[in-house]
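Any read-out appearing in this document is the output of simple, stated calculations on the displayed coordinates, not a laboratory observation. Keep in mind the model is a prediction, meaning the values are calculated, not measured. Cβ atoms are built from the backbone, for glycine too; each structure is taken alone.
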Structure P
Amino acid sequence: MAVKLTQQLIYYFISALIILLSFFLGNLLIDQDTVVSPTGAVLIIFVIHWIMFIPSFIFQTEKFYDLTGSITYVCSMTYLLINQFKQNDSSITGFPGQWHLDISSPVPMIAYLCVMIWTLRLGIFLFMRVMKDGEDKRFRKILPSLSNLFMAWNLSATWVVIQTLPVMVVLSGNLSEPTGPWILPCALLGLALWLYGFSFEVIADNQKTKFKKDLSNEGKFIKEGLWSKSRHPNYFGEIVLWLGLSIICLPYMSGFQYIALISPVFAFLLIYYVSGVSMLEDKANKKWGNDPEYQKYKKETPIFIPKL
């Protein structure tokens, strides 16, 4: 009983810690050019997660967990963008009530659209997958525990906050100010990386979905297409696209705002060592560890960065 209570307290402590960390990071992005407070976006992200946590625990379901993450990406970034709109001066335009976005470069809109395209595609894909599979096996031990489930939802919110830090810098700042000389090269390089990473992730996901639909592949591991170049090409694409997005946003950063560059680093560490690669590698080793063909595949195929 004492061990169980201690474990619950640890989960609640971790939840409190990551909530404070998220708001601290959001507050660090505020400087003299800030027009919309990033902490408002952070609050939206957590409130949505807290609301969805309630039916998740009551009905013991995790089916809308990933979809909720996508919804918070959309809501938080749209909140920042909408608050950049200004009302026209009726004495000049003669049309009271009209709103406009005073922007000196298309880059903020590009960054916003990159997030929207990525999150809507991935959110719908993951939601359809969990509906088809019936469950997310990671949650079997998490769902019955109130404290553990609450921590899981807060971790998801924190992930969204840290991932979007670079875009928060851009969309919360003064979009009407002239941009510097690095804006164009960073935008071109960053967008090229984003397109490459996004394409890599989408193609890899589609190849695996098609592979699993083929009943003759039941019980087998995929080693075709991009999966012959990397054992986790979808995760590789995810890291590359967030690196690209960070580069797009880089010229808008100054001072403490450079903390936003932890976004792709955090994504890599979490995906590689915690929730993605390492977990799937352990699962694959248990399932096909004694299969000579799988051992050959592991030997010839890099775990993450694709071979040429």
Structure Q
Amino acid sequence: MAITAAQVKELREMTGAGMMECKKALTETGADMEAAVEWLRKNGIMKAAKKASRIAAEGLCMIASDSDQEAAVVEVNSETDFVAQNETFRTYVAKVAKQALHTSAADIDAFLAEPWEEDNSKTVNDVLVEMTAVISEKLSIRRFEKVKAEAGCVVSYVHGGGRIGVIVEGVCPAVNDAVKEALYNVAMQVAAMSPKYIAETDIPEDYREHEKEILLAQAIKENDELPEDRRKPQQIIEKMLAGRLVKQFKEICLNDQVYVKAEDGKQSVAQYLAQVGKANGTEVTVKRFVRFEVGEGMEKKADNFAEEVMAQVGKG
């Protein structure tokens, strides 16, 4: 099977691996993109799949909130970044976020079918169609999620003018400004570091086994590449594997991540929240977080790599 430049380009963007490694991975896996990612990981060429590796869509994430007890985040997609910065579009997305804050819909289809708050004679979808005509570009309300505080407060953070939207639900018996500031800092952490889980106990068993398989393949390959007199026995490899798993799980669990503002460069998020709680005579923990990133997980458009390169040369 012939591997195209566009396929190599897409895999490079997904993984950060080199051009030749990507071409070999695609060749070995019959151009199966997901299998190629796995091949690169097992061969130690990339450490972990990027969560938002196939971002192509433009648009905005916006958040609406009701004091510090409830918030909703929405993602509305457009075709171009130019439209995403358009004030008419931004105003519309803000209204969609407000609609999501008050909705009782359980999914996006029910949300689109419900009456528009500002004009009950129309549905949310009717207004979306109208806005598509006004903007002259295909728009779509992709997803929404609401978070309601049960024993504390909710704090939100929007990054990059709407590229990323984060809501954090904190549990705290005595919420004050210092607690809210700490949770806001944690929301920025979630935006920057993109954790998958709050604590290691939240990691599903199938994910654990999958990561163990990947890291074991990496360790065996590294061991086989050593001179024969320096190769480690199986039991040593397994001990090394356990250490690598611990390190990897710390990177994807919010509580165990190194706090991005840690003065010593070592303090974890959980330790930071414990410190804030102690200073304010209370306890602070994270119960839940939601992180939306524009276009996350959506398929990339099939660009012509050669044409793109020539276009760049022409600009020079």
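To which of P, Q does the computed value 1.7 (distance in nm of label points 7 Å out along Cα→Cβ at positions 252 and 268) belong? Computed on structure Q.
Computing helix-only ellipticity at 222 nm (-39500 (n - 2.57) for each DSSP H run of 4 or more, over all residues; to 500) across structures P, Q gives -22500 for structure P.
Each of the structures P, Q was assessed by mean count of other Cβ atoms within 10 Å over residues 4-11; the largest value belongs to Q. Given that Kirkwood radius over Cα pairs in Å, derived from a single structure, equals 21.2, which label among P, Q identifies that structure? Matching structure: P. As an exercise: FRET efficiency 1/(1 + (r/R0)^6) of positions 172 and 236 (r between Cβ atoms, R0 = 41 Å, to 0.05), calculated from one structure in P, Q, equals 0.85. Which structure is it? Computing FRET efficiency 1/(1 + (r/R0)^6) of positions 172 and 236 (r between Cβ atoms, R0 = 41 Å, to 0.05) on every structure in P, Q gives 0.85 only for P.
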